[in-house]
Structure P
Amino acid sequence: MSTTTSTTALSPDSARQGYDRSRPVRVAVLGVGMMGQDHARRLATLTAGAELVAVSDVDVVRTDAVAAEFGVRAIHDPKAAIVDPEVDALVIATPGFTHEELVLLALEAGKPVLCEKPLTTTPETSRRIVEAEAALGRQLVQVGFMRRFDAGYQQLRALIASGEYGAPLFLHCAHRNATTPPNFSSEMLMLDSVVHEVDVVRYLTGEEVVAIRVIAPRSTTSAPDGLQDPQFVIMETESGVLVDVEIFVNTTFGYEVRTELVAEKGQARIGLPGGFEGGMVTQSGRGWGGSIPKDFKERFGAAYDVEFQRWIDAVRAGTNVDGPGVWDGYAAAAVCAAGVQSLKTGERVVIDLGPRP
């Protein structure tokens, strides 16, 4: 956080040449629900070189309340915030169905964007953003797949890349949440939750996902009527790495994200509670031999902090993106759409991303 101010906006030319490091990047957060408020706090109190200058949301009361909390401007129309001359860069944390329009407007304005996942809700709309940024000739959009900034995932990726354990054969993933919000649908297990595993697989292996199948076993009695929870997802990568994901979003006991690598010459696990390295741990509502995060902010809070700092540093350096870009967002959207198709049909679905601009 910086206390210096300026009336000079970040122009497309200055973004291309490198940011003036004598002043902070003035950021507006679009969408101030739970995630947006957390990002606003992060920018206002933790991120060096950033200055939170505005928040924007169609909910007028909530916008005004959050703006008052941080002592910044309230802009009730997110589109107005994008073109505001006192805003240099944008964090988009609005609902996914709004992302396409807002990101395209930001590209037109030449302003760097950190867009929360999903990039958009369909592969077709994500592809339009890929092509729009390609036509612009430079990267301006980073997608908020924060797990890439988690220390455990970075260590696992480095291990795979080193070749020390030989080629990866399997990735076993578990993604568990205590409860779901109202109106959470069976498709949202894929679109809102497994989307992270899709990106993780691509990040860890450096390969695209080429096929997916989703199997729905019996539903837990803790799930609302009509919600298919849990689900079991099987993905295949280009070289034949097999990935399974247990997605279970009404466990009742907490938030847990685990990944285990099985390679030719060894195994590695991340996300085990309390740094547990071996043996057996049992867990239930009655307690167990370790601790478990209560929510995603506890599990990945540090990763979000690193993500935002590296994004701001990239904006100031003129590179604008230091993490997953629009192609990563598009690939995740395409795999998730195929996963929803498989959930409905029970069939294995092949994925073709098409040419990369």
Structure Q
Amino acid sequence: MDNPSVAVVILNWNGKSFLEQFLPSVFNTLYPNLQIIVGDNNSTDDSIAFLQENFPLVKVIKNQENYGFAGGYNKVLAQVEADYFVLLNSDVEVSNVWIKPVIDLMESDPLIAIAQPKVKSAINRDEFEYAGAAGGYLDTLMYPFCRGRIFDSLEKDNNQYNYNSEIFWASGCALFIKAAVWKRVNGLDENFFAHMEEIDLCWRVKNLGYKIMYCSNSTVYHVGGGTLNVESPFKTYLNFRNNYYLIKKNLPPAKAYLVITLRFWLDFLALIKFVFAGKFKNAAAISKAHRNVIIDFYKGKVKYNTDISKNPNKVGLYSKSVVWDYFVLKNKTFKNLRH
């Protein structure tokens, strides 16, 4: 059987140091029908010069400005032809055989639209990494979490997730998607700019009845926080704002407003926690997110997604509260949740 064509697309913004460190591992990938592309979000460092000098075979597609993760990928992938797109962060190290197991899994079932490999930490290599771990889930209040990572608690990889399984969302740091499906749903939602846009993409794809998979036979190592540090107030702002976008777009309107109301109060507790921790800029970021969400919803900027099949795929939705499990019941690992 012929190997489907794969385009690995790395979105870069002032990431020369990451390209120096991690692009060689991508370049050494063993896959017979592969193109490697760097999409540049108008970097002001010398990333492009570095690529031209050291990796002349890597195609560079330049954006005219920094369109963020969502807009950047949309504009770059509009210029790419392949059967599969792989959205790969610049701060990810791969093995030379990381692609084929995922493609083989996706080729085995026409309903599999998106998949991710196992995501481990490039710093603590025996641990799962925050942004994806062994596959993403959402709880009843739409808090995202992963097998291998709940809030800030990371599990060590003891082979507990060494089996392929269906999940709700795949990590944007190494996301495989069938190009036809990407085009069918018009890619990422540029309102998100960055953070949670991959969860929205997966949810919209699942609403059409497709499957999202975790492939245990492929592992990548992710630094994390490469563009926006985990403590960044802007990252806090985007995470809180975009979670409301996610809820408004993908839940039925009546349920969305109920969840949003509950989330506002829970977010207020998070704001108070930041204040007591002396992280006043992060607290202000939550307040700003709330104000902007109210304005955006009033202006109709974020609309309910009506592109839903009669049989939306709900595998990976956790029917209980992961907040209650984690903070009250002190269940810090996926296996200890109330399945």
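Going by mean count of other Cβ atoms within 10 Å over residues 115-122, which of structures P, Q comes out largest?
Q
For which of the structures P, Q does the calculation of Cα Rg over 2.2 N^0.38 Å return 0.96?
Q
Given that Rg/Rh (Cα atoms, Kirkwood Rh), for residues 251-314 alone, derived from a single structure, equals 1.11, which label among P, Q identifies that structure?
Q
I have 24.5 for mean count of other Cβ atoms within 10 Å over residues 27-34, calculated from one of the structures P, Q. Which structure is it?
Answer by label: P.
Upon calculation of mean count of other Cβ atoms within 10 Å over residues 139-146 from the atomic coordinates, which of the structures P, Q produces 20.4?
This value belongs to structure Q.
Where does the value 18.5 come from, among P, Q, when mean count of other Cβ atoms within 10 Å over residues 43-50 is the thing being computed?
Structure of origin is P.
No value in this document is a laboratory result; all are computed from the given coordinates. Fair warning: this is a prediction, and the values are worked out from it, not measured in the lab. Cβ atoms are built from the backbone, for glycine too; each structure is taken alone.
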